[in-house]
Structure P
Amino acid sequence: MARSQVKTKEENNDLIDRLVHINRVAKVVKGGRRFGFAALVVVGDQKGKVGFGHGKAKEVPEAIKKATDDAKREMIKVPLRDGRTLHHDVQGHHGAGKVILRTAPSGTGIIAGGPMRAIFEALGVQDVVAKSQGTSNPYNMVRATFNALKNEQSPRMIASRRGLKVSNLITRRKEQNVEVDG
């Protein structure tokens, strides 16, 4: 089966889920083939929380439901700058898959392919540039993207770890940008 994108909203906690990939597998038995389906789903609240899940069943809707439930259990919180982009550039990998996620100025949009686009839409990111290298396997791309998002840190997290004030870090960032540009 081909990749497709389905979007539904739930009433209780306003989560959206995106179907990233459906795989049909066949088991050859005496008398023919038995088909099963595997679904890969991404779930997010569009406010910085996102998760992915994998479900397998004999029917497609049941596989999607299992994957959605799995994704809701495995959600992570990702810090976003101004609620629209990442704080810094980050890389992630899983298996042969490697992804590079870069911050982008306002108005850029989501420049990412396939499974990564579904993750960013569910996460609530509006401006990001992403590149996938090494594999086009949706499972590895999703896991590599989540590996990168887990390494994302906000200035508040870094300041608390280093015992500094957030304002000191942000002024240093601006000073470095002036030196690089000038």
Structure Q
Amino acid sequence: MKVGYARVSTFERDLDLQMDALEKEGCDRIFCDKGESGAKASRPEWDNCLDHLRKGDMLVIWRLDRASRSTKHLIELAEDLKNRGVELRSLKEKIDTSTAMGKFFFRMTASIAELERDIIRERTLAGLAAARARGRKGGRKKSITEGQKLEAKRLADEGKLSITEICVQVGISRASYYRLVP
């Protein structure tokens, strides 16, 4: 039996490309994780997929990084599958662990995938550091100005208006009011 696995790390991404490739490969059953990082060893549908595999089955993935981003984890996975009598096939890299060359290319590709992830992480951290050095802060911009904050406190201290009236006049929500005014 061919068992497929597809994964995207964010909910905004689409599984269609992977699903089409797995269906074209003739997978009898496909497990999908959406919004799950490949850096996590345990993912809901991934765990179900591994539990579903039996001796003589083949696990089919679109690319190696769909299973894991760590070389160590990929190699452990391949060993575990081999011990269980399950073959691994990666469509994009054209790797099939049932052959000696397939096993060799599997390990090489796994190392390259981990290197790629590390390089992306280093670039991201360097970009964030450069932005901080220029005075830019990450995260969402403040939605309440200092003027709104002072005005809400001033009106609250006067005690002439209700909380709802203060919120409408200043242009803030009740939740923001309670955060600003003790």
Structure R
Amino acid sequence: MDMIFTHFGISGPAVLRCSQFVVKELKKGRTVVPMIIDVLPHESEQIIVDRILRNVEMNPKKSFKNILKGIAPERFILYLLTKHQIKEDQRAGSLSKQIIRQLIHDLKQFTFTVHGSLPLDKAFVTGGGVSIKEIVPNTMQSKIMERLYFCGEILDIHGYTGGYNITSALVTGRLAGLNAAIESGHVGS
């Protein structure tokens, strides 16, 4: 699942998926929500360190930035270089193994805090709506008011990015429409 490093922070499918949990924590009164990113989740930290150190040993005159090229998003690499006070053109051979290990540690366990989300007019994901606890699931009829049916994004459903919201809207819309037609005596197909 992708994450994009932007000029204002982070975005992308992974962030959108996590956003509902962050917003819920902020609504509970937390002022910040801690997050940890593992940019290379399928490799151990030691394997990455060994690979990078071998690459540095074989290419000591190559810039360290170019040694890291392709293993993480470029903006993230640039941020880590700045954080660890490494110049973009600094030769890989001039860095201590300790600094390299610290940078790799940040690739595996980059920790930051979230203070909020973008305003509603910039939202990609929204939450809220009619609670699914108030809906009869096989008809989409309200448990509170007879002859009232709900579907789509009026429901408090958080679909993953990738077409799940539209799928949910189509399925619940068909279900609500058919059941409303049956109730009114106008059975549809």
Which of the displayed structures (P, Q, R) returns the greatest value of distance in nm of label points 7 Å out along Cα→Cβ at positions 98 and 170 on calculation? Q
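So helix-only ellipticity at 222 nm (-39500 (n - 2.57) for each DSSP H run of 4 or more, over all residues; to 500), computed for just one structure, reads -13000; which one of P, Q, R is that?
R
Here, each number is a calculation from the coordinates, and none is a lab measurement. This is a predicted model, so every value here is computed, not measured. Cβ atoms are built from the backbone, for glycine too; each structure is taken alone.
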